[in-house]
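What follows is a set of structures for review.
What follows draws every value from the coordinates through simple rules; no lab data is involved. Being a predicted model, the structure only gives us computed values, none of them experimental. Cβ atoms are built from the backbone, for glycine too; each structure is taken alone.
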Structure P
Amino acid sequence: MTRRPALLLALLLGSTAHAANVTVFAAASLTDAFTELGKAFDTRTGHRTTFQFAGSQALRTQLENGAKADVYASANTVQYDPLVKAGLVNTGRPFVSNKLAIIAPKTNGKVGTLRDLTTPGLKIVIADKAVPVGDYTRRMLSTIDKSGTYGKDYSARFLKNVVSEEPNVRQVALKVQLGEADAAVVYSTDVTPTLKPLVRVIALPSRFNQSASYPIGTLKGSGNQEAAQAFVAFVLSSDGQKILQKWGFLKPQ
C-alpha cells in the first residue's frame, strides 16, 4: 500500500462492486473509537463491519488457531509480527499511538503520587504481562527503577501491591470503576467520557511513560480482501484519524 491513504481509499471505494461483511479483530482499547469508526465506514461504503474486541494476545491466539477475520489491529507489534511471520496477516501499518495513564477512584484519597503506589497494603490492578498494556506497564516500572528517583526496588514494591492481573485493559479500568482497586495502569484513551468523572489521573512524568504503537493489516485468508483493504484505508485516512484522535489516540509514529 504505497499510495496515500486518501487516494487509496477513493480507489477502493470506487471499485467496490457489492456490500461485504468485514470482521475486524481489534485491541480492547480501540472499542469506543473503532465502534464509531466502523459505523462511519459502513455508512460510506455499504459494508457491514463487525468487531471482536479483546486483548491483542487473545486475538492473536484465536487467529493462530484458525479464527476467521478480515482485519487485525493490535496494540503492539509483539502480538502482530508473529502472525506476519506465520503467513497469516499482511505486513502491518502503524495507525495510532498511545500513552499510559495511572488512575485511581475519585473518592479514594490513598494515591496522589507515584510514591504512594508502593505503600504496603495498597490494591493495584494491572494487565497480565502478555497483554500489550501489561508489557508497557512493566517497561514503565523498569524505567522508574533505572532512574533511582524512588529507589532501585520501586518495581518490586509496586508489584507486591498488585492484587489482580487482567486479560485486557478494559477489565483493568473496570476494576477501578467498581471500586475494587486503589489504583490501576491503563492507556490514556481508557479514561473515556464515561470513566472520567469517576477517576483521578495520577501524574506520570513523560520520562517514565511509554509510547504504544498500534499496527493494522489485513488477513491473508480473508474472503473479502477488497473490503478489508478499504477498511484499513479508511482507518488511515484523514476522516478515520479524526475519529481516532477524538477518542484520545495520538498520531502514528
Structure Q
Amino acid sequence: MNKHFTMKDSVSEAEWDLRCQLAGLYRLVAHYRMTDLIYTHISVRVPGPEHHFLINNYGRMFSEMRASDLVKIDLDGKPVDGDTRDVNAAGFVIHSAIHAAREDLMCVVHTHTAAGIAVSAQKHGLLPLSQHALKYYGRLAYHDYEGIALELDERDRLVADLGQHRAMILRNHGLLVGGRTVPEAWDHIYFLERACQAQLAAMTGGAELILPPEEVCKHTASQYQMDTPEPSRLTQIAWEASLREIRIEDTDAYS
C-alpha cells in the first residue's frame, strides 16, 4: 500500500514544531487585526548552520496560514528543498538582515498597523505614556524610512540601528520586533502595538499629557526584566492562552 506523505513527513520534528508555532502566530496576528492584506511578514529561523528561515508563501492571508504554507529560504532569498513558491522580496530583505546578524532572535515580526504607522510618523516616537510603553523604555530602536525595503544595502543600516534591542520602530512604515522564541516575539509585538494604540488614544483628547518621572520610567522598564538570560515564563503562559483563545486546535493551522 502506498503511504500518503505530507510535508510533516519530509522535515525534521524540530522544524515541524516551529512551522506549527509560526502558523499559530500568523493566525494570532490576524485575529488581533494587525494584518495588512498579504503585505507584512513573520519569520522563524530553522536550527542549523545554514541560517535558513521560514516565511509566508506570498499571497496567502494570515488568517489561513498553515504550517505547510511556510516557505524555507536561505539568506539569499532563494527557496530551498526544491520549493518553487513565491516569497515577498521586501520581507526577505528585512528578515534576512535580522536573521543573519542576530542569532539570538529566532522569530521576527513586522507589521503595518494604523497605530504603529501613526506613531512611527511622530517625531517624538513612542512616548512613556503607559505601562505598556514603559516596557520598551530605553529598549526601543528607530530606523529612518528609505522607501520600500527592496535594496540589499539597507540591511546593514537596519541591523546597525537595531543594535542589541529586540524592538524597533521603522519610521513612516511600521513596527519590527524579534524574539528568542515565538512566544516572546508574540509578547513583544502585542504590547508594542498596544502601547502605540494607547498613545494615539491619549493624544486625541486634547488635554495635557502626564509623563512619569524618568526614575519611574527606568524602574518600570527594569521590572519587565527584558534583559534576563531566558525569556520570561509568563510569555509562554500568555502564548498558550492566546492560542486557546483562537481555538487553534480546531483549525487547520497545523496541517
**Request:** Work out the source of 1.00 here, i.e. which of P, Q gives that when FRET efficiency 1/(1 + (r/R0)^6) of positions 45 and 141 (r between Cβ atoms, R0 = 41 Å, to 0.05) is computed.
**Result:** Q
**Complete:** Calculated from one of P, Q, Cα Rg over 2.2 N^0.38 Å reads 1.02, and the structure in question is Q
**Asked** Which of P, Q yields 2.9 for distance in nm of label points 7 Å out along Cα→Cβ at positions 85 and 101, as computed?
**Response** Q
**Request:** Give the label, chosen from P, Q, of the structure having the highest value of relative contact order in percent (Cα under 8 Å, 6 or more apart).
**Result:** P
